[in-house]
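Engineer: Right after this note come the structures.
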Structure P
Amino acid sequence: MINLLKKQLQTKTNNLLKEVFILLKDQRLETIQKLVNTHGIIGVSDLTTELDVTEMTIRRDLKSLEEEGLIQRVHGGAKLPENLSEKELSHSEKQEINISEKMYIAKIIASLIESDDTIFLGPGTTIELVCDYLEVVPMRIITNSIHVFNKFKKIDIHDLILIGGSYRERTGAFVGSIANRALSDLRVKKAFIGVNGINRNMAFTSNEEEGTTQSIILDNAQKKYFVADHSKVAKEDFYGFYKLNEKTTLITDNKLFSTKKEEIERFTKVIN
């Protein structure tokens, strides 16, 4: 009996130590990212002094951050990566990035859609994947994305509406005054909007016209969902178009650092 109690106590202690280790690692990674963002480039020796850990630990942390695209390792340290948001990626380029994370998020979105819902699906390679996991019908789907429309037209969902307007070939989205007028008259139960960045209390996109169109449908939705994989959190892009604390929810993947999640949860609910 005593041996069993000792074993249970040791297991609880080991689990607690693991949780502390994960928390400390997340805090280190967050600090490293902030230092790189502030200085542009920083050395391994500077980081070991700042964080009071071994060089081996810092190098492992830098590798983790580089794999997420948050920093770029260089000889003796790390620097800011080439900023992808300076060049808006094409639809085909986005399809090749973070595929497993997008599938994870698409499954969550599909689980939130109920029979007879009227929903808006914005442009985005993650949102396009929702079609592969959707199990409930009928429903009404409204979109301003030609790629989302082409995916969903292959299944019988009862009512599929494509909003027209000025076509942006780079993302496959219809935007501008025609699209905006059409959306201003619509009311939806749920809106799912992809973003290029989430930072503090703001959602960002690369194009102001797309941002304006998205903000209109968000205002007209009962439930507002932002869609972003973990690499887009704590990042900004050209145009900030909507505040998170406007009764929104962020849907992301399970690779989001706990410290970043806590920061976002100051403003909105996070599902991952």
Structure Q
Amino acid sequence: MGNAVRTDPGTLWLDTRIRVSAGEVSAGVYGSGPPIVLTHGTPASAQLWRRVIPELARRHTVYVWDLLGFGDSTLDESAAPSIATQAATLAELVEHWGLTSPDLVGHDIGGGIVARAHLVEGVPARRLAFLDAAVIGPWNTAFTEHMQRYADAYRTMPEHAFADLVAPRLRTATHHDMSDEVLDLYLAPWRGAEGQRRWVAQAEHVHFDDTREAVDRLRDITAETLVLWGEQDGWLAPSTGDRLAAAIPGARREDLPGAGHFAPEDDPRAVARSLARFFA
């Protein structure tokens, strides 16, 4: 049985450290029942799920983790925070947790990670859910592409100037206004010189090339699949979700009215209910 969900104030506490091939993962397990693994995207952390977990944990054991190089997880110096690395890590975690056929949920690049883990790394899944997912390209935003082209400029930029860029960028992830408290929650791992280095590193290494092999195999998915999208997503248009659903045999397609790219932030209740209904 997992832990009770603790918040302080509105913060998810991950109380487990797991050593994997490319670093050390910060993770948490909550609730009891059939397993669900939640994988966040960029530039978020497991905090994205903090208001979704309580609903899911009523009937499921919910596993959450910070991607390597994100949140409280640490990436080895010899490793890159690519989708390929994260997918291999997800495979290690599923084995570590002893899960034989969990439900897998991926948001943003977490969707690409889940797709690659399932189709390339061979991670079994009872059901799949893709939420505002970066799977079928092109999916890099103009901001990320600019950072990839001029990575050295962003890496050497004064800390205060870099902070002035990423804070307003993060605010655009939601459709409703993001409070200063919530913004601080997401910005915390990216503050200071080390946070700046980690942000630029993940932006440099997140490429569609790592999802290409999985995209080529989407037609091979036999697990029941849900493609869930914020209707007001300003980072990845809902039409991207339409393309993803069309590529997966029998996939169910749902929209979340009034939600942006960080749908679990805009409307956690609707996200939780859609997932709970699908996984019931």
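Engineer: Here Kirkwood radius over Cα pairs in Å was calculated and came to 18.5; which of the structures P, Q was it taken from? Before the final figure, lay out each step's value.
Structural biologist: On the way: P: 20.3; Q: 18.5.
Working through the options, I get structure Q.
Engineer: Can you rank P, Q by mean count of other Cβ atoms within 10 Å over residues 174-181 and just name the one with the largest value?
Structural biologist: Once mean count of other Cβ atoms within 10 Å over residues 174-181 is tallied for P, Q, the winner is P.
Engineer: Right, next: Check the numbers for distance in nm of label points 7 Å out along Cα→Cβ at positions 198 and 214 across P, Q and tell me which is largest.
Structural biologist: Once distance in nm of label points 7 Å out along Cα→Cβ at positions 198 and 214 is worked out for each structure, Q has the highest.
Engineer: For mean count of other Cβ atoms within 10 Å over residues 110-117, find whichever of P, Q sits highest and give me its label.
Structural biologist: Working: P: 14.2; Q: 29.6.
Top value of mean count of other Cβ atoms within 10 Å over residues 110-117, among P, Q, belongs to structure Q.
Engineer: Ranked on relative contact order in percent (Cα under 8 Å, 6 or more apart), which label among P, Q comes first with the largest value?
Structural biologist: Checked P, Q; max of relative contact order in percent (Cα under 8 Å, 6 or more apart) sits with Q.
Engineer: Shifting gears a bit: If Rg and Dmax of the Cα atoms in Å, for residues 30-77 alone is computed to be 9.4, 24, which of P, Q is the source?
Structural biologist: Working through the options, I get structure P.
Readers should treat all values here as calculations from the given coordinates under stated rules, not as data from a laboratory. Model, not experiment: these values are computed from the prediction. Cβ atoms are built from the backbone, for glycine too; each structure is taken alone.
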